[in-house]
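Trainee: Below you'll find the structures, each written out as structure tokens.
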Structure P
Amino acid sequence: MNSYLNSVINRFETYKTLGEKTFKQLTFEEMQWQSDEDSNSISIIVKHIVGNMLSRWTNFLTEDGEKEWRHRDQEFIDTYTTNEEMMASWESGWNVLFNAIKPLTVDDLERKVYIRDEEHSVIDAINRQLAHYAYHIGQIVFIGKLIKGDSWKSLSIPKGKSSEFNAGKFKN
């Protein structure tokens with residue numbers, strides 16, 4: 001497989017894991033917390049990411065990435081009632097994404113696909129979605145960190161621990 005495809009699959013897997021490590025630190029009620037009525041909770045962000053994934057990656061090579069059946073505005077209304085429901089939705093979105101990307105070949109990378117009637121190469125469409133999901137998963141991590149405060153467990157090198165990490169002394 002092409003090194004680009006391997007790299008992008010690894011990046012998507014990394015962002016999925018960052019989200020999941022955040023979820024594990026929070027209760028379902030904490031994932032529904034909103035700083036105000038115009039802001040998004042973690043569960044709303046998850047719902048939006050999933051809606052985007054289902055739309056973009058279903059029939060990725062043959063249909064516009066913005067499906068007629070997608071109701072984007074509804075993604076910003078929290079309807080999850082349990083953590084299990086939210087996690088099943090999260091997994092369904094990622095499964096559609098990985099099922100669309102993993103079979104791609106080098107020959108597919110310059111093919112043209114459409115998102116909202118705008119032409120993209122497959123590479124550009126993948127990069128667009130990778131950036132979109134990284135942006136939202138960054139929000140998820142940030143909100144989780146705000147909620148947990150001092151009890152937050154860092155998902156990378158904690159503040160003030162870079163020297164130890166670089167010296168090989170830091171243990172996660």
Structure Q
Amino acid sequence: MTDSLVSPKPTAASSDTVFPLRSQAVVRGICRLFARNDIWVLGEMVLRNGRRADLMGIDGKGKIVIVEIKTARADLLGDEKWPDYLDFCDRFYWGLPPELDRDVLEGDDYRPDCCGIIVADEYDAEIVRPAPSHPLAAARRKAEVERLARAALRRQIIAADPQCASWGSEIAG
């Protein structure tokens with residue numbers, strides 16, 4: 001995958017160069033795990049509520065998966081927006097590096113009943129707590145799959161021809 005497809009968003013700790021690099025390593029490991037399991041993701045997917053999912057993808061059965069990457073304890077503890085992602089996926093995961101203490105994710109505020117945990121480094125990842133399925137309504141899933149597909153296609157074309165980035169409304173359909 002190219003960096004433009006999976007680049008993590010800057011975190012509160014991004015002034016320290018270690019955290020962006022750590023985020024990229026976690027993303028790479030998760031992408032490898034998912035690819036082996038027929039789950040294909042895009043990084044930095046903007047949702048209809050304005051939030052930005054670190055990774056959003058589709059599994060082999062058409063179910064939507066979102067992963068929120070956290071590489072620092074402060075970033076994990078300070079994230080109050082993550083419940084906003086739950087309306088846009090069938091399964092939600094936290095993606096963490098191995099050294100990050102994940103005990104906080106067992107607390108009620110982090111809803112372990114609906115959130116899985118993936119631990120990853122730059123080489124691979126492991127699901128340490130599976131994400132329970134909370135199926136989206138069919139109409140919502142269809143709309144989100146279409147948005148994800150259009151975003152993937154747009155990114156592919158722009159990667160091949162950056163001038164296309166400013167286009168998109170010349171042909172009305």
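Trainee: Could you tell me which structure in P, Q was used to calculate semi-axes √(5λ) of the Cα gyration tensor in Å as 30, 23, 12?
Mentor: Values: P: 30, 23, 12; Q: 26, 20, 15.
Source structure: P.
Trainee: Here is a follow-up. Of the structures labelled P, Q, which one yields 16.4 when mean count of other Cβ atoms within 10 Å over residues 42-49 is computed from its coordinates?
Mentor: Working: P: 23.2; Q: 16.4.
The value was obtained from structure Q.
Trainee: Also, quick follow-up: If you work out relative contact order in percent (Cα under 8 Å, 6 or more apart) for P, Q, which one comes out largest? Intermediate results must be reported in sequence, preceding the final value.
Mentor: Numbers: P: 30; Q: 21.
Result for relative contact order in percent (Cα under 8 Å, 6 or more apart) over P, Q: largest is P.
Trainee: Where does the value -18000 come from, among P, Q, when helix-only ellipticity at 222 nm (-39500 (n - 2.57) for each DSSP H run of 4 or more, over all residues; to 500) is the thing being computed? Walk me through the intermediate numbers first.
Mentor: Numbers: P: -18000; Q: -9500.
Of the structures listed, the value fits P.
Just so you know, all these numbers are worked out from the coordinates, no wet-lab data involved. Values in this document were obtained by computation on a predicted structure and should not be read as measured data. Cβ atoms are built from the backbone, for glycine too; each structure is taken alone.
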